[in-house]
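A.B. asks: Each in structure tokens, the structures are laid out below.
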Structure I
Amino acid sequence: MKDIYKILEERILVLDGAMGTMLQRHKFTEEDFRGERFKEWSVPVQGNNDLLSITQPKAIKEVHRLYFEAGADIVETNTFSGTTIAMADYEMEELVYELNYESAKIAKEVADEFTAKEPHKPRFVAGSIGPTNRTASMSPDVNDPGYRAITFDELRIAYKQQVEALLDGGADILLVETIFDTLNAKAALFAIEEVKDERDIDVPIMISGTITDASGRTLSGQTAEAFLISVSHIPMLSVGFNCALGANQLTPHLEVLAQKANFGISAHPNAGLPNAFGEYDETPEQMAEQIKEYMDKSLVNIIGGCCGTTPEHIKAIADLAKQYKPRSPLTPKGETLTQAYN
């Protein structure tokens, strides 16, 4: 298969849209989430979307297929909450390896199908590594600012297990995404580097933070530039932002990355901001019109969608991306940001 770093220099790659938005259409019940195998599980499991890779694999496969048909080059595995830390909510810590492995395997099967049909347009699987529901650099207790609900080492161990399973299942890329606390992300990156060393392999890494409000900072207080500097010691395929904001609101933060980064730039914004019911109203046409600004300004190498986006959104984005060249030049693989700040 053609090297993804080479492809990134030739064209803008398209990432998929929201998994959760698509799964909500099925209106799965508690029984659907449990399936036969978890019929007697002692706690409720509805809402544990990662579990559907085991109990409703056809639905997951269909979502991947729809995104590839819409023009996506890369789909994300159904593993956003695939750590022992997040799975503790469902008392399913011991299932973490299987959940990640099966999710990657399902996505890879669909990717291989499409690559076989269109060898000129190889399809890739990004192992989705979410932020967990704990934060390593902030206290969850306002009365005890020094308290931490998790340690760096606990995060590293959990992420390492997830990374190993994603790679075993066939993930081509590892995507550390929706980063609201950079210390959590550093634990994930440390774990990835450990696995790479142990297995003597090289894996393309995508890193995607999330700007949480109009102040232009992550939840742990970093600006776009500070976030970039914090993670740029790791050689990566791309750095970017996703979630929290719509395409328009992300533009200035992508401009900062595009000016400073020696890597590819990625963006997968929400379909606008949620309405009073928590739903996303932005149409594919409206979203594509805003994303056009990224391409007119040569800001991105990888573009997709987050919350509220569907195959229709991804098709509109993919049709647009075909008309533009990717941001360039990219620094040769393996270099970091250090020289930019010398």
Structure II
Amino acid sequence: MKEALYYKKLKNNQVQCTLCPNFCVIQDNEYGNCKARKNIRGILYSMVYGKPVSVNIDPIEKKPQFHFLPGTKSYSIGTAGCNLHCKFCQNWEISQYSFDEVPYIEMPPEKVVEEALSNGCKSIAYTYNDPIVFTEYAIDTAKLAREKGLKNIFVTNGYINQEPLKDLCKSMDAFHIDLKGFNEKFYNDICEGKLNPVLETLKTLRKENKWFEIIHLTVTDLTDDPKEIEEMCNWIVKELGKDTVLHFSRFFPCWKMSDIPPTPEDRLYQAAEIAKTSGLNYVYIGNMLSGKWENTYCPKCNELLIERRWFEILKNKIKNSKCPKCKTKISGIFD
């Protein structure tokens, strides 16, 4: 156990967690909503510190990060617990349980960094569940990783308060934000959260000049409405900039939404076209056998710059972060 950051003590051994917008008031000997932080005699502890339940070596494209060190490997870790409860969660078998309900590995920060280096990884990704719930573990690991020349990627739902977010910005090199929908009802009913804190996270990352990419799971008849997608894309262009990388991901039945059919492919194509028409330069489609929408093109001359097949890089022509044909700067971190 490690004493948690971001909480305040209340009367009668109660505490209030201030890590995320849930602001859980936690009774003595009880977990917070995320099932990762526990009040023990008036002190809030991170119960998942150094206890990942999933450890893998992934292509960085799997995060997905398409404009951050493409073609490299990322040492990826996740723990039990999550501060949202999305009914379509693909990793519900770890995210919706506490650490003592899922087999875990004892792996302190030093060991994570050692394993990342020995396996030829260029980065560490904090992912699988939501790393917000193991912020202390991620920050401590990231500090050691940077000392060894490794980059750090935070793959998250973005449902976090501003103080811990700004602390994460000091130790993370890139973020991947899951913008699950663009209306409050969807966040309330399907994710048990709120939209506005996620939008504030994105605006803060922009202000802090942090690299981030956005993913939007396009759920059949729930988040695939063309008008809502257009509204979302216009907001991204206005608030975050036209060079923001946006991934649309195809939904497949899962967990409590196993009765919802997969997203029709034409709706994904329509969403991507809306995003391009809205002015976004870098738009992708994932979770389906698309060709064109996996690749990176120059936004000025349309030169094919990075050719992909699933998570494999077939060709990368970007040099010095520029298109070799017209010399346009390509948004991202490529070296």
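A.B. asks: Between I, II, which one scores greatest on distance in nm of label points 7 Å out along Cα→Cβ at positions 13 and 277? Spell out each step's value before the answer.
C.D. replies: Details: I: 3.7; II: 6.1.
Biggest value here belongs to II.
A.B. asks: For which of I, II does distance in nm of label points 7 Å out along Cα→Cβ at positions 133 and 157, calculated from the coordinates, equal 0.9?
C.D. replies: Computed on structure II.
A.B. asks: While we're here: I have 33, 23, 18 for semi-axes √(5λ) of the Cα gyration tensor in Å, calculated from one of the structures I, II. Which structure is it?
C.D. replies: Going label by label, the one that fits is II.
A.B. asks: Computing distance in nm of label points 7 Å out along Cα→Cβ at positions 221 and 293 gives 2.0 for which of I, II?
C.D. replies: Computed on structure II.
A.B. asks: Figure out for me which of the structures I, II the number -7000 belongs to, where helix-only ellipticity at 222 nm (-39500 (n - 2.57) for each DSSP H run of 4 or more, over all residues; to 500) was derived from the coordinates.
C.D. replies: Values: I: -13000; II: -7000.
Source structure: II.
A.B. asks: Output the label of whichever structure in I, II has the greatest value of relative contact order in percent (Cα under 8 Å, 6 or more apart).
C.D. replies: Evaluating relative contact order in percent (Cα under 8 Å, 6 or more apart) on every structure, the highest lands on I.
Bear in mind these aren't lab numbers, they're just calculated from the coordinates by the rules spelled out. Only a predicted model underlies this, so the values are computations on that prediction, with no experimental measurement involved. Cβ atoms are built from the backbone, for glycine too; each structure is taken alone.
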